[in-house]
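There are structures below to look over.
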Structure P
Amino acid sequence: MTEPDGLAALTACPRCDKAPLTTSADGYRCAACNVDFPVIGGIPWLFAEPEASIGEWRNRLHFALQQLATESQQIRAALDEHNEGNLTHRRLAAQAVAKDEHRQQLRELLAPLDIQSSTASVESYLAMRTRLPTDQGIATYYSNIHRDWAWGNEENEASLAVIDSVSNGATLGDTLILGAGAGRLAYDIHRQLDTATTVAMDFNPLLLLVAAKVTAGEDLELYEFPLAPKTMDDIAVRRSLKAPAPAGEDFHLVLADALRPPFARASFDTVVTPWLIDVIDEDLPVLATRINNLLKKGGRWINFGSLAFDHRDAARCYSLEEVLAVVETSGFDAAESTEETIPYMCSPASRHGRRETVFAFSAVKQEDAAEAPRHKALPDWIVTGKEPVPALPAFRSQAMSTQIYAFVMSMIDGKRTIHDMAALMEKQQLMSKEEAIPAIRNFLTRMHDDAQRKAGF
């Protein structure tokens, strides 16, 4: 890793887009916003609202640790139901030990994140409209760590070969990898292709904290928990994570949001998007414009991964032909594309490995696109609180459901049956008794199931 000044020259404040950030004793600073951006475990934390995002990720860390503690308790409770010495007892005992050790490993690895923030401002966070994806936890891509740094050499080499093929031996120069994950592809690009500075950016602190240690030459040991273990000994496998060699100079890791990248306009010669365009919460034409903005004239956009668009808006689930058309209408030349079938997540301890047909393209920026709009995760009527809350159909439906459920709860007195409660609902003209009985039963089933689960964080 180089000194931070080299990275700072590429940056722009993710809050106000002023460029560049300056370095300080504790990290980075925007003089225009008067905001400090810390360094967490040696990695610049360049989210638009740094303290609020630290708070969110800290909460997700605590939730993950509590989940692991609960899992361990449940395994030990099950352990007592089996005779010592039988296979199930042996498996559960090994799992319990592994879960406890894994929990401690995560706690130690993520210790830099578990800092106390005294000035986090929810209002400021909302105003900047930054919001972490609700479906992303600390360990969402945990298995990728082992693929990158333990057993995934065949896949890693195949992935780099596809990138090399579509780049046609071009000089990559200052290169940004958006959505770098645990960092292996970025590391391989930096060491084996013709880059100057390489910036590997992701928003998940676990993935990049692992990458920081491994690419610096440290050895890590972490448990792998295969989805479909081949044998009993594969239930929990302690893996050694190691890079072939340190990443060397001009290799940077950055924690930030790809929807609010903290970099100046036209700061990169190459932007790589591995396994990103079909999963990011931004429509492809907007993302393509955003990538255009980050590239110098003549710069190169290299994409690699799947096209498994899964959006509720069918218009945003693009075909291969549409993807190429979007690229070309976003200021790029006609993309050179290829499809290759490569190994995918083929852990030697799991039965779930497969081969995946990946799609890759390389497109050169021909002209500047219009400035990409600032990403808004929340509408103005939530952010400012000064506009009327719209009477959305979903809100009206939820309001009716809430009223009905509240009425159901009010009728629970330890004496009334489901049929008694349905009769009361009919009397209140909420719904007929025939409709009410299955509705009440479904509601009480969910309540019963929730009560059986131990409370989470």
Structure Q
Amino acid sequence: MNIANESELDQFIKEYPEINMLEILMPDMNGVVRCKRIPRGEFGTFFRHGVKGPASTTLLNVRGEFCDEVDFAGLEGDPDKLIHPIANTLAPITWLKSDTAQVLATFTELDGSAALFDSRNILIKALQPLQAMNLQPIVATELEFYLLKNGEGNVPEPLLGKIPGTQIDQPGTQYAMPEDLWDNDAFLEDVRKACEVQNVPMTTVHSEFSPGQFEINLHHVDDPVSACDHAILLKRIVKGVAREHGMAATFMAKPFMDVPGSGLHVHFSLYDAEGSNIFANPNSSDVPAISDKLRHAIGGLAETMGDAMAIFAPNANSYRRLIPGNFAPLTPNWGYNHRDVALRIPVSGHEDCRVEHRVAGADANPYLVMAALAAGIHYGLEAGSDPGEMVPEGLEIEEEITLPRIWSLALDEFDSSAVLPQYLGQDYCRLFGTVRRGECEQFTAQVSNVDYEWYLRAM
């Protein structure tokens, strides 16, 4: 679980003696960061013993409500569990005026054992089969988001650049334009500084295909749990700094229907005990020079993709992203140097041969996404899964829809999965499915403005 100790706190206080408040960050099932603040006088107790908090914190739906249908043993009556700080995540909050720090936290049972309703612990569990094979994952994430301007209406609008010499918004798609970076230079620089202070390994940033949309990449690391910590912290940084600059940022999968949505892309490779990349075939002259193990890993990811769609697309808005022609995969295909496939093999040398998983939305919980990928890869390696024919480089793909594009159907596939419970645990899968289905039923029970616009007069 990588729990922080008091010596880390002591060193931090020496470096930042002005800090007088601490935000304890608890990512929930949705990847939403729940938080409580404690004053300086409570720091030591927290790092020595943890603090108590309700077990339901990590199981809330996206509205912050607890699902009454949850029947997991030990959660009746919403008992307190222990909350502990995660090592190497204690850092100042750069975008607040107060002298406040933050630390990621995880839940344990009262006896100190891992609480298996915490998605971070679910990822730790899901990685164990790969570790038992003496395989070391190297992973990196890429996150897309929209900047929103403060408008006067009820509908959010993306923050657009201006046509030079005017105050008129610049419409249309302009991928990777330096002007978009220049227009938001102060914001992006503050994001960079915050990442540096909070040890989040930010690398590339560029404007995306849609106006007001950006992508930030994180450096690859040899610990998938830390990679997901970084993704959680990056989202918080982007949102916090945007607020400081009088804007808003959103990682909704599809905030606007007429432009592409935002994704969470994960790069995943595996190394053996000798430090060799098992996905590469250095003796092959083929392009790409991939091993049978990579084929099997991709086969496992493809076979489990439908089962895991409820994780990759966790809410109603997620499925608005899954439409043809919007850079969102709709079938578990794979290919080399091709961005229209679900499982892409990027151009690389043998040392960094990898698969890029391009299915999940930016709204997904990164710990659960990574857990599903670890499960699919291990399953494929063990079963010798065959992914079928690779999509040739440069081929125009005819749209094929085989993945569930309706929330309830994705939940059906998740609930009937024979594979995912082996890695995430039967109990957690039941918890996740119960909470998500309750949220789905709540959402579909609403009468929206579209109902009135389409049906009230006509009917």
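Values in this text are rule-based calculations from the coordinates and carry no lab data. Since the model is a prediction, treat every value here as computed from it, not as a measurement. Cβ atoms are built from the backbone, for glycine too; each structure is taken alone.
Numbers at a glance
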| read-out | value |
| --- | --- |
| Answer label among P, Q for the case where volume of the Cα convex hull per residue in Å³, for residues 86-205 alone, calculated from the coordinates, equals 182 | P |
| Distance in nm of label points 7 Å out along Cα→Cβ at positions 142 and 254 - highest-scoring structure of P, Q | P |
| Ranking P, Q by FRET efficiency 1/(1 + (r/R0)^6) of positions 326 and 438 (r between Cβ atoms, R0 = 41 Å, to 0.05), the structure that comes out highest | Q |
| Identity of the structure behind 29, 22, 18 (criterion: semi-axes √(5λ) of the Cα gyration tensor in Å, for residues 174-421 alone, calculated), options P, Q | Q |
| Which entry (P, Q) yields the derived value -12000 for helix-only ellipticity at 222 nm (-39500 (n - 2.57) for each DSSP H run of 4 or more, over all residues; to 500) | P |
| Ranking P, Q by distance in nm of label points 7 Å out along Cα→Cβ at positions 62 and 430, the structure that comes out highest | P |
| Origin of the value -0.33, -0.86, where log10 I(q)/I(0) by the Debye sum over Cα atoms at q = 0.06, 0.10 Å⁻¹ was derived from one of P, Q | P |
